[in-house]
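As structure tokens, here come the structures.
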Structure I
Amino acid sequence: MKSKFHHSTLTAVVIANMIGTGVFTSLGFQLLEIQSGFAILMLWALGGLIAVSGSMTYAELGAALPRSGGEYNFLTKIYHPCAGFVSGWVSATIGFSAPTALAAITFSSYLMSIFPEADTEWTRKAIACALIIILAQIHSSNRERSGGLQMSFTVLKISVILLFCIGAFVFSKNIQPISFYPAKDDINTLFSGSFAISLIYVSYAYTGWNAATYLSSELHNPQKTLPWILLSGTLIVSVLYILLNFVFLSVAPMEDMQGKIEIGYIASKAAFGESAANFTGLALALLLISTVSAMTLAGPRVLHVIGEDFKMLSFLSKVNKNGIPTMAIQIQSLLAIAFIITSSFESILVFAGFTLALNSFITVSGVFVLRFLRPDIERPYKASMFPLPPLIYLSLTGWTLYFVVASRPTEVLFSAAIVLSGIIFYFISAKRS
């Protein structure tokens with residue numbers, strides 16, 4: 001009998017998937033347009049509300065349709081196999097490989113901030129690629145080693161974040177004169193296009209709350225445990241995100257962080273001084289190993305179930321003696337390496353953020369379709385206060401998608417090209433299968 005993941009391991013996967021690139025980098029981009037402490041914290045609070053609402057909806061879908069594959073599984077059964085395939089195509093090409101690349105790049109950026117004399121673009125890229133290769137080999141072994149690594153790094157990640165937040169307040173000699181209470185102009189800011197675009201960055205930072213749905217088939221009793229995994233992981237991360245950004249803004253000058261990627265290092269330098277900041281930068285770099293690890297663990301399961309369903313792509317379903325989808329892990333890792341070598345950080349961030357938000361928007365809409373078309377299906381968990389959670393998610397996410405379409409057409413066109421290529425590939429695969 002093949003081993004299963006314990007529910008605590010998948011909670012760690014959810015937390016580790018979420019806490020990574022976005023929270024340690026995106027504040028710099030937000031500060032280019034927004035300089036209000038209240039508005040910045042509202043961004044992260046709204047991002048948490050979106051993620052919690054989405055996780056409640058996904059929990060219902062995951063309990064009713066318990067199979068690995070996430071959106072691929074949901075959309076196949078709710079809408080049509082083509083919708084599921086395109087969603088899986090997006091997850092495979094963008095959803096995990098791009099965030100894996102971003103997390104690996106951020107890891108190398110934090111690491112190189114400690115060794116500036118060796119810092120070059122290609123040094124960063126080489127370190128990022130090496131990290132992905134090493135983790136791909138570990139996760140291609142067995143579930144015990146894979147799950148143990150993930151659990152250890154996630155516990156370390158939460159501990160370091162809490163110690164950083166406490167230490168920054170205790171040791172910082174220059175708390176910034178920033179107000180977190182609403183000012184008269186903040187209402188206009190909250191309804192501006194800049195706020196909506198920044199919310200895409202924040203939503204990207206929360207991406208990963210749905211990670212456990214990609215491994216449902218490898219979980220004990222998924223219909224009962226999956227909802228609590230999704231909700232508990234998302235709530236923990238929401239609290240940590242708001243706390244982290246409160247600390248960043250309190251200890252470091254806004255102008256020092258504007259447009260920068262290494263936000264954690266800059267805040268550490270302002271709070272502890274340069275020598276201590278090097279140690280903190282190393283600790284934050286180590287945290288990002290957990291993020292790359294979690295995405296390497298969860299993402300390939302999408303490719304694996306696509307390989308099971310489409311004969312033409314059956315090579316993707318290849319597993320080792322322990323049931324680990326080794327071929328899918330290797331392919332996703334190669335895609336992530338390709339992103340690292342060919343693309344810039346911000347272009348990947350906006351492109352991936354928009355595409356993933358669109359994918360989840362269609363999936364969350366599916367809860368209404370499933371309730372209408374299959375009212376008698378067993379639902380061990382139903383979203384509390386329905387239909388409020390999916391409506392909150394759809395309205396806030398739809399608002400941000402609108403502004404991205406209006407202001408960042410290049411990234412939207414790339415996203416449309418990925419979706420179109422998925423549709424074309426589906427019909428070719430379906431015909432040959």
Structure II
Amino acid sequence: MIFELRKEARDLLNRVKDFMEKEIFPNEQTYSNQVEEGGRWCVPPVLEELKTKAKEAKLWNLFLPESEYGAGLTNLEYAHLAEQMGRSGIASEVFNCSAPDTGNMEVLVRYGSEAQKDEWLRPLLNGEIRSAFGMTEPGVASSDATNMAATAVLDGDEYVINGEKWWTSGAGDPRCKIIIFMCVTDQDPDAPRHKRHSMILVPTDTKGIETRKMMHVFGYDDAPHGHAHLKFDNVRVPKSNMLLGEGRGFEIAQGRLGPGRIHHCMRAIGLGERALELMCKRGLSRVAFGKPIAHLGGNVDVIANSRIELNMARLLTLQAAHMMDTVGNKVAASEIAQIKVIVPNIVCDIVDRAIQMHGGAGVSQVFPLAKMYAGMRTLRLADGPDEVHRRAIARYELGKYSINASGEVESSEVSRS
């Protein structure tokens with residue numbers, strides 16, 4: 001397995017790195033200041049300025065493998081770019097490569113009608129609007145998505161939507177104009193459980209949508225992006241807003257979440273790299289008991305283990321991306337699940353170690369580590385909790401074996417190329 005990048009991808013990667021150093025890192029504090037000054041739920045002017053510069057530099061819509069709308073990169077190639085973007089909380093949006101827009105654009109590219117693409121995909125690709133994804137619900141255990149209770153009932157030429165969603169990422173942004181909403185359309189409880197759900201496009205200005213509250217993560221509201229708790233009360237949308245067709249919701253979700261998990265994990269690795277960098281700099285610059293704190297206690301082991309684990313996480317994620325490119329998402333399902341478990345856990349541990357190295361400053365607003373930790377801890381739940389992915393991995397491993405007529409365990413694994 002060779003992870004050599006084509007010249008075009010290497011050039012893009014170097015240009016992204018250069019843009020990060022010259023434009024993004026120097027403007028992180030300006031972004032934070034403008035969010036506070038503008039009342040938090042605003043569009044910081046510096047963000048739009050950076051997006052204009054990224055467009056001019058042709059560093060825009062770099063994802064979307066196998067699509068005329070992207071940069072022509074494979075999942076493996078884009079993974080390297082996603083890692084660089086993950087080093088800053090504002091970078092992905094600057095390049096128009098941030099969640100949930102990336103996943104929503106992939107859904108529209110793959111499954112949207114031409115009319116849906118004209119109305120919603122093109123403005124998203126141009127960075128004119130933003131979007132949200134409504135899946136998780138407050139009233140059920142959402143680790144099993146078939147528990148979903150929100151409904152859409154066809155009434156003439158319209159669907160009538162009722163229910164609640166929370167952790168609707170992006171819904172707090174004033175530029176958010178469309179929600180991809182997953183719900184139950186087949187009211188027959190005896191219907192096949194993965195054929196009862198659908199995805200529908202719901203404009204945010206539709207009558208009947210109420211924002212109950214903005215969700216906080218360890219006290220962070222993630223403004224101006226935000227994660228909303230929404231109520232849908234007899235919300236009516238045209239029948240033509242259905243994506244792909246009734247009962248195709250889980251099919252769409254699987255197509256959406258595979259690439260998204262690669263993006264999440266590589267961005268997390270980039271964040272882990274920055275946390276390790278902060279850890280080393282702090283460890284060398286602060287002295288206690290006559291020594292730099294990096295050389296006190298077991299801190300050299302902490303630093304070494306962080307580097308080892310981060311490299312392991314990167315290689316596993318690149319392997320999953322490579323398999324998606326070469327054998328497809330279905331065959332790579334176990335590897336995709338593996339990275340979704342291990343990467344957030346490793347990076348969360350690295351951030352925690354960096355916090356410890358910083359002492360009291362590590363949990364304060366002076367450094368970005370506390371917010372990094374909140375994001376990484378959340379990623380162990382986003383797109384399915386660790387336990388769901390571990391279950392899928394174990395089922396795949398157990399599926400390699402069978403019991404023969406004599407009661408003996410035999411290997412039944414089919415090799416994968």
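Taking FRET efficiency 1/(1 + (r/R0)^6) of positions 169 and 321 (r between Cβ atoms, R0 = 30 Å, to 0.05) as the quantity of interest, name the structure among I, II where it is greatest.
II
For relative contact order in percent (Cα under 8 Å, 6 or more apart), which structure out of I, II has the highest calculated value?
Top value of relative contact order in percent (Cα under 8 Å, 6 or more apart) goes to structure I.
Suppose you compute FRET efficiency 1/(1 + (r/R0)^6) of positions 193 and 401 (r between Cβ atoms, R0 = 30 Å, to 0.05) for every structure in I, II: which one lands on 0.65?
Numbers: I: 1.00; II: 0.65.
The read-out was computed on structure II.
Among the shown structures I, II, from which was the value 1.6 of distance in nm of label points 7 Å out along Cα→Cβ at positions 65 and 313 calculated?
On the way: I: 1.6; II: 2.1.
This value belongs to structure I.
Identify the structure, out of I, II, from whose coordinates helix-only ellipticity at 222 nm (-39500 (n - 2.57) for each DSSP H run of 4 or more, over all residues; to 500) was calculated to give -14000.
Source structure for this number: II.
If you rank structures I, II by Kirkwood radius over Cα pairs in Å, which sits at the top with the largest value? Please list the in-between numbers first.
On the way: I: 21.6; II: 22.7.
Largest value of Kirkwood radius over Cα pairs in Å: II.
Going by FRET efficiency 1/(1 + (r/R0)^6) of positions 249 and 385 (r between Cβ atoms, R0 = 30 Å, to 0.05), which of structures I, II comes out largest?
Comparing I, II by FRET efficiency 1/(1 + (r/R0)^6) of positions 249 and 385 (r between Cβ atoms, R0 = 30 Å, to 0.05), the maximum is at II.
We did not get these values from a lab; they are worked out from the coordinates using the rules stated. Computed from a predicted structure; not experimentally measured. Cβ atoms are built from the backbone, for glycine too; each structure is taken alone.
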